[in-house]
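Just so it is clear, none of the values below were taken in a lab; they were calculated from the coordinates. Nothing here was measured: the structure is a model prediction, and the numbers come from that model. Cβ atoms are built from the backbone, for glycine too; each structure is taken alone.
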Structure 1
Amino acid sequence: MHPVITASVPLLEPPAWALAQRQLFDLLDQAWRQFDRDFTGLDGRLNYHGRLTSRDGVDDFYEAFFNWPQLYLLGGADDLLAAAERHWVGVTRQLTELGMLHNEYERGYDWFHQSESMLLFYFLCMAAPDRWAERALRFANLYVDPGHGNYDPEHRIIRNPHNGSDQLREGLFDGDSYPWRPDEARMYGFPLDWVPPPEPGEPDARLGTQMRHRMGRGDTAVNLAAASLVRNALMLSGAARYQDWIAEYVGAWRERAVANRGILPDNVAPDGTVGGLLEGRWYGGHYGWSWPHGWYGIGQAATGAALAAVAATGDESFLDLVRATLDEIIACGRVMAFTESDSSLRSRWTAQLGEDVRTPTLHVPFRYADRGWFDYNPVLMSVPIALWHHSAASADQARIERVRSASGHDWGAVRAFRGKEEAGHEEPWFAFLAGDNPDYPEQILAAAQAQVRHRLARMEVHRGHDVSEADIHLWQQSNPVVTEALVQLTWGGPQVIYNGGLQQARVRYHDAHARRPGLPPAVAALVSRIEPEATVVDLVNLDPLGDRAVIVQAGAFAEDTIRTARYTRCADPSWIGDLYDYGHRGPVVTAASIHPEGPWLRVELPRSTSIRLTLRLDLRTRPPSYRTPFEGRHPEHGTREPLQW
């Protein structure tokens, strides 16, 4: 049995954020069902009748549903999980028929795209570990077991930039040339700009040969995103082989970064040497520092890997894999208007900055080549926010404050945009947690509503149309499920790192009556502070007639401990007044405390009540896992013994 608190403060005037939060849940429930009807078949596959002519595309099918099980975990409809599972199975069959998968897994592609494909799978494992454990371990074994051909334990490298379930897949593309698109060439340029250039115009087969030889073999930094796949298996099984692999593989990359003045290199030759295929350059690998995205992909992959290594080993110094490189690019920052930058990601930042595209603000380089740092963009805040959220370290918070003080744009502004990561509002959320953006909950919930309604309108425009191969992004661009606002406000966590992360959260919830994850119906939650010594959570039961019960969990994976829970209460019922009074009196609110000394706390919420919890948390007191407050045995692997660090 878990410690129990009963809410007693009467809910007389529901806060605007609570009403808006439940309205968003209701709208999302309608929206995902409409997407289901408009774009998918009965077996869960997407309505697509074409072929896929390159190695690209697997991620675009799965990404359309990536946050559906996440919404279920937040408190979405009971049948949403079954729908998400049906779509994973249907899309997997569809992609197998299209020749893209083998044994349900990507035949061979880069981990920038694989990490996007895997988000849906990770959330399914989080929501229903008993049903997904077998696949999760099988997929992780593709990398942990050297017999599958992906991992070289002698040199501690993943052998190829394109890797997966097909050992026969080689290089970066099929044919003589990389499948260039004109818009891609304009945005990112061509890799290996130091080799003799191809003829003017479209790149020729000679560049393809150079790419195959220099970039198509050995390890690359975005492969670090595979650590999250193995971390997922570790949390499901507790098996030491997954723990050891993460420590070994991420540890090897950390050693390479230390040898490179702290900056994470992007390539390792098959013989284990950094730059061995690039004439000694620590940059220039596939999806690396020079081409195409630089820090945008490397930073996210490294962050996910660093967090995986900390989870596996308990060694917090693995975060230095990211910190030193992040500090380097910030030190190279320049203040300029975005319109004056050489950014290759213009559409992303134009939406996020809005009218501030002309406001001088801090820009940092995302890419590096022989000519030095280039491709200046605003700071990708998902990385420093993830570090700070995990560590709660003053140094990680100070880094964010330095970036904020150097920024010319308003960190309190909330704009209704939705990028592919379904993120980008870290700045106003941080300002809210700092206490100087009090209207953020209502504003971000309104922005989320706007995005759902915008996507519903887009769905109506494209409903019933044949989708061409060139337009397979239609589904993810039409997905009406938005979760960033709910993750921040209810879990006190940032949206998941899109390229290679698992969810972070200060708290999560379980419906004690339904015995499932997520907030119960009619219950709203708001996390307004996330300091370990004072994580503040408001819970509200908006139902005027029905009682609810919530189990509050410390940490996304029950890895934290609730030492003390201070809570509000109203022990005096006289606020109701006498029979002939024309109104109620002000409830007298006092406080009490309990000491749960564990990861879970049950809160009974009688009808029309609210409670404020101020939790003192000890972070990472136990290895993270998918255990729940409802069972003590792992469904697939017997008794769950705590993993020893």
Structure 2
Amino acid sequence: MKNMFSNLKGDLFGGITAGIVALPLALAFGVSSGLGPQAGLYGAIFIAFFAALFGGTDTQISGPTAPMTAVSMVVIASIIAVNDGDVNKALPYILTVFLLSGLFQIGLGVLGLGKYIRYIPYPVVSGFMTAIGVIILITQILPAVGYYAKEDNQFVQEFKPEAEELILENILKEEAGEDILVLEDFEETIERAKKVSAADILRESRTLAGKEASGVLGTFKVLPQALGNINWLELLLALGTIVIIYGFKRITTAVPSTLVALVVMTGIALGFSLDYRPIEQIPEGFPIPNLEIITGFSVGTITPYIFTALTLALLGAIDSLLTSVVADNMTKTKHKPNKELVGQGIGNSIAAIFGGIPGAGATIRTVVNINSGGKTKLSGMIAGVMLLIILLGLGPIASKIPAAVLAGILITVGIGVMDYKGLRAIPNLPKDVKLGPLKLSSEVIIMLVVLGLSTFWNLVYAVGIGLVIASLMFMKKIGDLTAKQSDVLKIGDLEETPWADETNVPAGFNDDVFVKHLRGPIFFGSTSEIQQLAGQVPQSAKHLILRMDLVPYIDQSGLYTIEDIVMAIRNQEIEVHLVGLQEQPRYMMERIDLIPDLIPEDDIHPDFRDCVTDIVNGENGKSDA
């Protein structure tokens, strides 16, 4: 603890400043998620405090971030839809998924998988981050112009027939659960249907309308109605927020421009008694644990979202560790990736119990903390406490913030989160893939696929598909590089070889000793080319030397390919010699008895000279006999 308090003044100022920067973003992310501003604030409080306390990056400030909120938004919307559009009914299930995500993160850290996160291909991360920006930008158009589909009566009425159908379907399900035979006792169905009020139908219609207008595609569907019903006051509040955020940065960066925009625009709205739409009421007092996560837990309900929870955990891990690298570069320190994942997991788990949305290490807040003097874990903990104080003291005032102001803040977040570095590199990346007459860059293909699928379909599946495509393309490239060799060469044709030990070989082997160089790992991506080796050795050959000095690894597919090749060549009465066999390939060959059953120890040589000498002596021995 002594070390934690070694920089008290700097950590205090850094934590307070980072907490102030986090406030408007936490509120905005909470509203955007669909759970309300308090969910964003609760997430920022608990994640900041506990991720700092248990994490492995001393200066990290954690809380809700754009990528985590974008994925959370999809999870929340899908679970609410399943629960008849009732947020309160869906909340325990939503928070259970978030809790599961936190536990997965702890598991990743305990298993020591933090160091492997860096192997996520850059094009996947780039496409995903740009998609997050696009999603935020597009989905904030409606609140920025003051259009809410659930409140557009003309639009809501379009869903009345579907709403009645769903209500009737629910009645039939209830009766089936009570063992009532509908066709034999249809009067019971009619009686229950009579109890359905116009308010029930309207509520269901609004739920369907909200679902239809959600996401990027939903925004495009209702955009004509939105542009025809612009609330000019809400639009001016949003535009004013954006102008202040970008304009104030030109004056000074010492004071967070998002906070200035939040205070100024809220002050104008309140001071002039404008008829604006405020955010949802923020509950007063200390956050209360949602114990229904435990008491109402159901494996069947959560099962469809296990993959989503794991994706959230992985995304949070990537987001946090990338920020940790930024912090390392600024402070000249070294973070502990696995400990950081455990800390993030604990923070997200506790935040979920108290009703907060998940988060990760936040780059901007971390940079602000470091620049303001923060050096130890205490700074992140102070940031969390600062937000708690704001909640307890200013909760009623924060509830008066205009919703359009938070939409304006999120629009700037969407613009800032896009990966412009990756986008600018598109024209300059090598075109290494040929699709018909077109030559394209594999990196660009992956990035655009992830970008497109994330924006218009599903964030979670887009990342998975991107990883699969990236892996397949990588394996294809490595396989091509491994298999891209010259044909099998006669030992007398090695004058121009780059291998120094293959020069000045004894004469007399020009027609019956051949050499094949294998380079790189032999795995399932390279076996198809290597299989052609047996056909490259002429019938006149007596010896084939396989140079494996540069083969560090063989997987099971590669192992059986080598076995097939050796058997085919031995059937031609050609001796096979291995040169420079490394430890892992030898181990694999011994496991299936390829050594010594097919290749005796006498035919395995540490270097090329030893192999040549052995062949010379063997041939001389045959001649003497």
Structure 3
Amino acid sequence: MTGVPVVSAVVPGVFPVGGRRLVVYVVWDRRGDVDDYVPVALAGLREHAARVLVVVNGSLTDAGRAKLEPVSDEILVRENVGFDIWAHKEALDHVGAGLTEFDEVVLTNDTWFGPVRPYGPVFERMQGRAVHFWGMTDHAEEVPNPFTNEGRLPYHLQSFWIAVRREMFLSEAWGQYWRDLPEMPSYFDAVLKHEAVFTEYFTDRGHTVDVAYPSAAYPTDHPALFNSDMLLADGCPLLKRRPFFHYPPFLDRHAVIGRRILQAVAAYGFPVDVIWQNLARNVQPKVLNTDAGMLEVLPETDVSYDPERPLRIVAIAHFRAGDEATGILERLRAIPVPFDLVVTTSDAGGVDALRAMVDSFDSAHLGAREVRVIAHKRGRDMSAFFVGCRDILTGGSYDLVIKVHGRVPSGRKENVRRYFRRYQVENLLSSPGYVANVLGLFQKEPGLGLVFPPMVHIGYATAGRGWYGYLGEGVDLCKELGIRVPLDGLSPLAPLGGMWISRVDALGVIAEREWTYDEYGKQPRSTRAELGRVQERIVTLAAGERGFHTRTVLNAEHAASSHLALEYKVDEMSVTLPGYPVEQIQFLHRVGWVGGGGIVALTRMYMRMNHPRTARALLPFLNPPLMLARRTIYFVRRMKARLRGGAS
């Protein structure tokens, strides 16, 4: 801190009538953009600030600058190092001697949504208190420190909002703190070297602290994460983003219900659409779907569709042969509103019979109908959709597309095949009332991009391996398409059955690229990846890149079967593991790959649990045989599937 006069007194002062407040707000976006919730937050703060300085970590696009300029007085763009703490330091250095013009400095950032409740009452309540600095929320002391598993985590104000009065920011202690600020290469450094020590550093030097919403008034030591609904009820204007991207089993352990929180936010009148936009672009889709409770169990009676706001709908159905069409066409009769139908097929010999079926389709709501012959079988329904129907997806004539097909998995028992078909189709097209409620979701939420059933698990061992070896190809394809939404780890939130209902605009990142049928074979970057399978797994990521979120849907029958089956399976798998599910999961992850439970696997697990350093040293020697065995098993299974008529 240079050029700032030093005040030696430590007597706290109130915020004076007519006083001047500087707000320093830090923004970071991996794209250099500015999501819509940021101007909302800043617009409200301007009413209570003489000056708003926005610090952008990293790059800033022209569109992002255009959003910030009307709600700020100055924009400072800096290299993205040191997180928001070093951004605050650079902002304070930038203001320099100008700090003397202010009575309070608020250091804050973009890690919260607001104002969900008005800022005014909080400022009015806190400005009359004679303190040196105050925070919006605090964190109780913890022993041991949860970040290091030793020592203590001191009581501290949470750094997303710290307001400092002039008696403190003109003090020698203040200047010394920022001059000695250490480097912070990681998030844990930011917590342990700044957030956790800032409060104690200044209180130890005689400065007084206060908090608007103290943790002592709430049932947990971290109310900003665990009790955000209670904070909002008490008038807190800020909602932390973390409850919607934190590790779901951890939130489950503490009964943090994101769906209920967002219902409360909507009831207070905050524009929830800006929350969905930001989370869809920046949170792993499966994590968001879980944390925010985005599964909808819909009734069979229409309770939500508004006929005064019709949607332009097209159904695209792919059949390899005419005999696949009957069941799907019957289900399309459940669409209770006007729609067009496009049928694609790779069976040129059976196209006349298929056209006859489509011509005789007698739904009262069907408008235009068309049958398209796809020249290539390669890529099946996915190439037919993104290549054969690209004109439909990019033409601007429709709001929603219903994607279905007649394919059933090969290499499965008949019961599983039947269930798969029922699960996919019935959870999209259960009945006219049910479909009306699905469409009502799109009417209610302009940012809703896709709807499809959750990952199938009855008859399948999908859990834990939903990428099926396509994760690397998914990363490559996202990079190629400019998708920067974080990928899910074990299993993606994806329409793994290849059927969904989506907003056409949500498919733009994929649909606008001109694919060719030749690309839907074996990809040069892998000997086993099919483009269609990879596209299927990144469709939610593509939607998220454009700011569209995803919901999963079930009808009541499938919800009952799915939940009870999952409940029983989790119960059985938990019987030999101690602790809560989050602890059981952490234990299993530390143990690592179980394999067949033979002597090598058991030895490896023992070493990982009890001698992790030695296990890491042996990893190069243990992994190649393991990977070779897994790839051999995969290759054999694929060859068997092809001999039975092609991969499922």
Value 42, 26, 25, calculated as semi-axes √(5λ) of the Cα gyration tensor in Å from one of 1, 2, 3, is from structure 1
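If you work out relative contact order in percent (Cα under 8 Å, 6 or more apart) for 1, 2, 3, which one comes out largest? Kindly include the intermediate steps, with their values, before the conclusion.
Details: 1: 18; 2: 25; 3: 12.
Answer by largest value of relative contact order in percent (Cα under 8 Å, 6 or more apart): 2.
With distance in nm of label points 7 Å out along Cα→Cβ at positions 101 and 293 coming out at 4.7, pick the structure among 1, 2, 3 it was computed from. Mind showing how you got there, number by number?
On the way: 1: 2.1; 2: 1.2; 3: 4.7.
Label of the originating structure: 3.
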